[in-house]
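None of the figures in this text is laboratory data; all of them are computed from the coordinates on show. Just so we're clear, the structure is a prediction, and the values are computed from it rather than from any experiment. Cβ atoms are built from the backbone, for glycine too; each structure is taken alone.
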Structure P
């Protein structure tokens, strides 16, 4: 995947986060329908910490409104309330076909179709809510102590820089 981005950037820094520990805790202690919201809020909080260290002023995501249950306006609001940094969503109004067309144009589509045995696919619940409740999500976060887990995992983050090697 780095090669795809390096066609458009001079270099790329990728952060690797041992996120499965948080996911296992959420899976074992939180209601199934809220897991995705809890995962996404944790991911944003960790991303915000990294972004602050990198002197970034915003986060950018590839969300498209309504594509999945976590991308309803209600749930995007619940997810975004977990951080203070602005979240930019350049694809928010695009539908699936427009995003596929764009991915093909930048030569990222084929790689996005490859099956991934990543921690996200292993922890996806069968039924996720499309209409979350912020108070319930915050109660679950306190129960699983996600903020303290995230602080510990943030110390284990590894960054890898991929330079562009063109002649």
Structure Q
């Protein structure tokens, strides 16, 4: 059973501050918060949900910034947003259907794999910009896939999305 002591709350608060700092620079704070929440005793699905809830604030304000600056046209992204939302709902349902013990075994490897991938991957440059997919095809493939990933797991979503928008749609 999960018991929140003052010491545990302080540790989780410090991890959340560090994760928020990392998120504000490059994203990926969930790679810290999910293991910390699981270490604290939260079941895997609850740790993922708690991480997602805390990430929503940062995502909302980052999105609002880009929309206000005119860098994102919501009308042209309507289909992609709808597909991402549907994918996220499916991913969330799927993660709840997986046995907690299996999820507890898989999550550390998933966190390590995602962290290593972004640590060792080539950085995106202007040379990588190209439009490979039409907006509709992008919506039903990449946006749906990003939604599934975000609903199921989520950390480093912004980097995935940035890469997809740059590499497949030439939007970033």
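Computing distance in nm of label points 7 Å out along Cα→Cβ at positions 68 and 148 across structures P, Q gives 3.5 for structure Q. The greatest value of distance in nm of label points 7 Å out along Cα→Cβ at positions 100 and 132 among structures P, Q is that of Q.
Structures P, Q were shown, and Cα Rg over 2.2 N^0.38 Å, for residues 52-91 alone at 1.28 was computed from Q.
Suppose you compute relative contact order in percent (Cα under 8 Å, 6 or more apart) for every structure in P, Q: which one lands on 43? Derived from P, not from the others.
A value of -23000 was derived for helix-only ellipticity at 222 nm (-39500 (n - 2.57) for each DSSP H run of 4 or more, over all residues; to 500); which structure in P, Q was it taken from? Working through the options, I get structure Q. Source structure of the calculated read-out (semi-axes √(5λ) of the Cα gyration tensor in Å, for residues 4-75 alone, 26, 17, 12) within P, Q: P. Upon calculation of mean count of other Cβ atoms within 10 Å over residues 20-27 from the atomic coordinates, which of the structures P, Q produces 18.2? The correct label is P. The greatest value of FRET efficiency 1/(1 + (r/R0)^6) of positions 12 and 44 (r between Cβ atoms, R0 = 25 Å, to 0.05) among structures P, Q is that of Q.
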